[in-house]
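Chemist: Read through the structures below before going on.
Only the coordinates and a few stated rules stand behind these numbers; no lab work does. Source: prediction; values computed, not measured. Cβ atoms are built from the backbone, for glycine too; each structure is taken alone.
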Structure P
Amino acid sequence: MSESTRWDIDPAPLALIIRTPDEPGTLHALTRVIFEHRANITYVDIAERRADGSTTYFELEDVTAPQELIRDLGALPMVWEIEQAPSFARIYGKRIIVVGGGAQVGQVVVGAVAEADRHNIRGERISVDTIPLVGEENLAGAVRAVARLPRAVALVLAGALMGGDVARAVYEIREKGIIVLSLNMPGSVPDAADLVVSDPIQCGVMAVMAVSSSARFDINRQRGRRY
């Protein structure tokens, strides 16, 4: 996936919440109608499963006749209710993921949330997610998973020592278009990251600036630098 695909998230796909029975064949029936309308499914999630049914959430692009699509989906016998909703991209926008030690993660988040707030009140949507983790295997798995997270565009690695398979995972997700920032720490991760920032609060600020559509900050001109 290219960097432009990751960073320039379409703010207005058609988002639908559909209530149906929880039974085999339901998803096939829904996607068949979507296919017949030549719409592209960009995201799908079975949001809840209960004894009285399930809820499937779709985000669709290239929808030429939204109301006709909604009508045809609603005509399926297994569809109990269908609702158009704001997309996750419109509500939560681009996601920055912060992974590492609890104390360092907390400080990075302080900077990232403060900077994101400045951009979001002007109309952007940037959200910050975190998970404190220790151990090379856990960290490497978390790094690789970022490339599979919807709308994730940047990762900040905030710890005291990271290397080995974690660094290999960083190279892998950078190839998939994820921006990676790292605190300045022992290990090979700082050498693998796009940008290294010593101060955790400033690192959080710069992560937001790197993905913002309005900030005058070009990550391509900062790669390989340490601050």
Structure Q
Amino acid sequence: MSIVPVVWWKRVLSYFYEFEIDRMSSELNPELWVSLKQNRFLLNTPNAVYSYEDQYDNFGQAIAHFGPERFRAKEVLLLGLGMASIPHIFEKKYGLELKYTAVEADPAVIELCSMYGLPRLTSSVEIIQADAALWLQQNTQKYDVIMMDVFVDDTIPASLCNRQALEHMRQGMRDDALLLYNVLFANAADRLWSQEFYNDVFLSVFPEGSKLDVGGNWILTYHQSRS
């Protein structure tokens, strides 16, 4: 797999300006485009940045909070692929090559990530094109880390923010596993929804869960105890 070439002067100027590189549409994302900023690829929708390589700071802060050694030699389930920012964070910031399974419903996201995100990685990333909620219902594998980062524009699908979906995530966790679940916390509406979801739904499934304020987002967390 080779990365789509971008002329050298755009890479240099991207430290000062953001350039649109590619654009696609799909049923899930009618407007989806890749841009280049600081020599990194961003995946954008009209109301959200889906991915920004190692600068995707909400998960970057969460990883730093737990410490990178907490993730060494782990098998990671990514719900939502974006531009594979989470593997970029582990590789570029911490030199960790982990084994990833990524579940992504949108074929356009998969195609763009395959063109621009994956060629910059050396980690193993298995991509499964599927609706994450439906896939979780059928999943029989268990993982050391689950990272939930599924959005359609700036909204988490209802099928992934209910007790049933969270129970399926719990069933996919090994002993000593860690769940990181991304929610928005940027404006009054986001804060109200996320607070209610955390209190009424997340804690009802994971009573020992907690939250990290990562600036504009919360990462909801749960550590599966050893049996």
Structure R
Amino acid sequence: MMDRLYEGKAKIVYLTGEPEVLLVHFKDDATAFDGAKRGTIGGKGYCNAHISAHAFCYLERAGVPTHFRELRPPTDMLCTRVRILPVEVVMRNIAAGSISKRLGIEEGTDLPFPVLEHFYKNDDLHDPLINTDHIRALGLASEEQMDAVNAMARKINGLLRGFFAQCGLLLVDFKLEFGVTSDGRILLADEISPDTCRLWDAETRAKLDKDRFRRDMGGVEEAYQEVLRRVEKAAG
């Protein structure tokens, strides 16, 4: 039995026999609003593991280095071990969620260009919005690391918009996490799924992501399954 390294809200990370390789288990547990809302989405772990695997493989083929190594069905994947940078990157293409509330932009408004935001990964502080000076002052990452992260995030946004467009989905916004390997390389980490991406049907703009759970809209399991169905169909 593998030793547990870490358990988060959506995943459990285990050590393997190789020091540079971890096993990530995707859970069906769901949380929102800093854990104030909790529940279970049936089949979420399966959907998110498989959607993430397809997305990571797509990005790798396009030259984006990721931590993904291998999918271990039904709900696990092998990943390269990294030290996660405590800076979340959010890319926004359409106004939704917090940016609508903060800036008074009506949800659903197409932004004139992709907007990049940084958030400090700190549960006690509720992951506050930060800028590049904050990152430098707190020593969260070097200027060179953030230059690389920001460039990768913008490239990933362009690629994923195309990836999901093939599935009849609009990539509204999404969260990215990056990690540093033992030899200093920066890799895209975490996951790419309806948990971390706002995905709307391209024709109807129906929500097919975690907002259905956050907002008690119903049809949560069906939304995740629909995203997986479309991704697998597009992947052939």
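Chemist: Could you figure out which one of P, Q, R the value 3.3 for distance in nm of label points 7 Å out along Cα→Cβ at positions 182 and 214 was computed from?
Modeler: Source structure: P.
Chemist: Further, regarding this structure: From P, Q, R, which structure was Cα extents along the principal axes in Å = 60, 36, 27 calculated on?
Modeler: Considering all the candidates, the number was obtained from P.
Chemist: Using distance in nm of label points 7 Å out along Cα→Cβ at positions 110 and 142 as the calculated read-out, with 4.1 as its value, let me know the right label among P, Q, R.
Modeler: That value comes from structure R.
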